[in-house]
Structure P
């Protein structure tokens, strides 16, 4: 497809129906954030709500402090995570996501562009505009690519749900909320107190 105007690319009807690779993604000069999931373009929300940012900041800080002087590193969006299936070549990668928070323990997966390969832990914080993308599309690519643990936080409902990868398939947890202290199986020793995350949110 020939792009007539890079910045107005997403307004062209054919853009959202095409199939693209990470090589295409790198060539775009867009004013808004996008993700690729199995070659399809997904727009990011123009501005995240305050409650989303508060929860993200709290959880990121908890992980950052816990991982200090440990081998794993934590990153927050915008941070490109490429999930190759067959090949790590840019033209063969068709999924590039920007998780709200991710933890990577294999430093060989990190390069100057972000992460190539599955992080050990991915945390997505839901907002009204992205629930379907997180719950359906990202679930599939995270499971397929081997993300060990996938946390979904729902700020307005003050809940946390975890998928843990067992023999290549995700096993769901119970629903956690205020009063629960949640331990990660992917990041040994990390425990998140949900009262500290959700306390004071309106």
Structure Q
């Protein structure tokens, strides 16, 4: 329960401020409260890893994403977001590729959408909590880790979002966003912790959404 504190703070803050924003809105407020977005994103790790004292890094890859949002009012929304498939990463050191791992993040966040629902272009920002699950850890054949069981612990932490929606019709809109997921994980070989991975990816996405 303790690890969800950042998310709880973000959502409670959004709910507490919602009445003030709603009272300031005019006749441009929208009546539809739900939105879904399907898209594609590139996850690019920004941190580094350490394996038994040796520096390493992860490369990036793309995957489809899905999100669902509930609009508390015309400006505040709560969004559930996640990768619909896994991002694949190569673990690289000075010796080249030593392992591969798949990641699949998901998150819950509070968002503030600027302006009114009548605007064609609406930027937004968000803050929430994410978890990034890892699996498919495999040591590279012929590499220094061959024959050892590689493990990466689940990462979790704060997620910040910036984005923009462009209305295409009263129901449909296009979205572009960037998300920063801050967190690190323990790296294990044969069940023993031998290092740390600070993936902290920037996830750049585009998508098509509908409100109803």
Quiz item: From P, Q, which structure was volume of the Cα convex hull per residue in Å³, for residues 123-162 alone = 99 calculated on?
Solution: Q
Quiz item: For relative contact order in percent (Cα under 8 Å, 6 or more apart), which of the structures P, Q scores highest?
Solution: Q
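Assign the value 21, calculated as percent of Cα pairs over 30 Å apart, to the correct structure from P, Q. Mind showing how you got there, number by number?
Values: P: 21; Q: 31.
The read-out was computed on structure P.
Given -3000 as the derived value for helix-only ellipticity at 222 nm (-39500 (n - 2.57) for each DSSP H run of 4 or more, over all residues; to 500), which of the supplied structures P, Q does it correspond to? Walk me through the intermediate numbers first.
Details: P: -5000; Q: -3000.
Computing helix-only ellipticity at 222 nm (-39500 (n - 2.57) for each DSSP H run of 4 or more, over all residues; to 500) on every structure in P, Q gives -3000 only for Q.
I have 0.25 for FRET efficiency 1/(1 + (r/R0)^6) of positions 75 and 187 (r between Cβ atoms, R0 = 35 Å, to 0.05), calculated from one of the structures P, Q. Which structure is it?
Q
Any read-out appearing in this document is the output of simple, stated calculations on the displayed coordinates, not a laboratory observation. Because the structure is predicted, anything quoted here is derived from the model rather than measured. Cβ atoms are built from the backbone, for glycine too; each structure is taken alone.
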